[in-house]
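Peer 1: So, here come the structures, one by one.
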Structure 1
Amino acid sequence: MAKTFRKARNLVIDMTSEASEVVVDLLKVLKSRYDYRALSAITGFPISTLTRYITGKTSPKGVKAEKLLRNLLTNINLTALIASDIGRDSDNLDFTKIMLNPSIIRILGAHVIGEFIGMKITSILPLDILSIPLATYLASVTSRRMYIISPEPMSTDGGSIPIVFAENGHGAVRAYWFIAKGHGKGESVLIVSSKTPDPFFFNNLLDTLKDLGMELGGFFTVLAKEEDLQKMKIPPGVKRSYIFLS
């Protein structure tokens, strides 16, 4: 059965139904790195139970799924796990190995959901090409709408809104398009990115969201540059999350 978008009045990520799918995805990925005994120690669940989940004989539901997800995310060093998988340090990350790896996408997806669970999120917006797989996974498992940033307009009916900015505030003038067809006022957007965007582009994007009656619900990036974060006008109270900081 096809998933449908939640009605606008339901403005939180409700993991009651989606947690099972996310947790099983994450367990299957981690099983390639840990044996059942280690997974049992990490999760606090018996080996027999984890075996049934991973082999598909049964699946965690409701409170059990949420507890399992919480224990996994609490007890796994995500930064070390990703760094060891790609064999690089945070200053020389190969983003294609991170953002185009299905296993890592599932790990990152579980992490992002754990970070923003219960917050006002109604749609997902990837800022660069490499973050599209992660945003697609998040939109799918949480039944959220997804928008796109494009280097060129994709419609002529007002659905493509230009974001014009000067690179680094003083370089060449560039334009991206926010593909906002079907957006609604009051939407709260979770922005995801592989690395911190140009702050001037980001700030102009926030102004555009505001003009459309939308708001920033959260910001996640794999690699965050502290200098750029300080220039980004993320409103007070809006959560920001990242894996690596440079």
Structure 2
Amino acid sequence: MTIEAQIRVVGILALLFIIYSLWMGQMKASGLPAGYTSPVLALELVAKGTDIDAINRAEGATAFIKNQLRKDSGYIAIYVVFFSCLAFLFTELISDRSKYLSLAAVVCAMLAGVFDVFENRGMRKAVGTPIGSTTDSLANSIRYPSLAKWALIFVFCLLIGVIISRLQGWLLIPGLAFLIAALLGLSGVTLNLLRPKFYWMFPMSMSVLGVSIICIAIAFTIWPHKVLNKVFGDF
């Protein structure tokens, strides 16, 4: 496969990631603990067993989470493949020390997927546990794999952002978006680790990350030749 074809494949994967993200959907619920409005994020970052009970009591939350978990195996596969292919692409296009950043990004993407699987296993158990029977141990089996997953995703964004930000032209936009998403996300992870509750940095970081992925989906799919010759030639 030519490099130009690989660039287009990464663009198509980005587009698939966007479509799947929209299909996953979002939900807001009232009565969630620690200031959360998203039942999925509330359960991912749950701090104690009683908070699991509060999530399970919220109207429609349990059904929505179960539906999300059924879809999530495909979502994990898509983002791991997309992120890994994006990072691998840079290992072929650059020859300086940035190549090691790309390889580290691949490792982060793959490990994030592994921790996501552990997180989902705990979430399935949580939504199937009767109210009043949940424990802090169950909450920790979800919370810490989730924090690890998010930290690895944002480190991936940081590494890719550093690489893309070195480019000339309009790809500086997704590069900076990756960096901003990484800084917002890592600050949210750190604060949540110190004091578990909702922080606006999580949803904001994902919105900014969405900007970078949309740019990649458009540019890499429609103009792979231009991306290769006029952007990556700078390396």
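Every read-out reported here was derived from the displayed coordinates using simple, explicitly stated rules and does not represent laboratory data. Since we're looking at a predicted model, the values are computed, not measured. Cβ atoms are built from the backbone, for glycine too; each structure is taken alone.
Peer 1: Tell me which of 1, 2 gives 1.7 when you compute distance in nm of label points 7 Å out along Cα→Cβ at positions 139 and 195.
Peer 2: On the way: 1: 2.4; 2: 1.7.
Of the options listed, only 2 reproduces it.
Peer 1: Please compute distance in nm of label points 7 Å out along Cα→Cβ at positions 131 and 163 for structures 1, 2 and give me the label with the greatest value.
Peer 2: Top value of distance in nm of label points 7 Å out along Cα→Cβ at positions 131 and 163, among 1, 2, belongs to structure 2.
Peer 1: For structures 1, 2, which has the highest computed value of distance in nm of label points 7 Å out along Cα→Cβ at positions 51 and 227?
Peer 2: Top value of distance in nm of label points 7 Å out along Cα→Cβ at positions 51 and 227, among 1, 2, belongs to structure 1.
Peer 1: Out of 1, 2, which has the highest value for Rg/Rh (Cα atoms, Kirkwood Rh)?
Peer 2: Checked 1, 2; max of Rg/Rh (Cα atoms, Kirkwood Rh) sits with 2.
Peer 1: Looking at relative contact order in percent (Cα under 8 Å, 6 or more apart), point out which structure of 1, 2 has the largest value. Each step should come with its number before you reach the end.
Peer 2: On the way: 1: 18; 2: 27.
Top value of relative contact order in percent (Cα under 8 Å, 6 or more apart) goes to structure 2.
Peer 1: Here's something else I'd like to know. Assign the value -13000, calculated as helix-only ellipticity at 222 nm (-39500 (n - 2.57) for each DSSP H run of 4 or more, over all residues; to 500), to the correct structure from 1, 2. Walk me through the numbers before you get to the answer.
Peer 2: On the way: 1: -13000; 2: -26000.
It traces back to 1.
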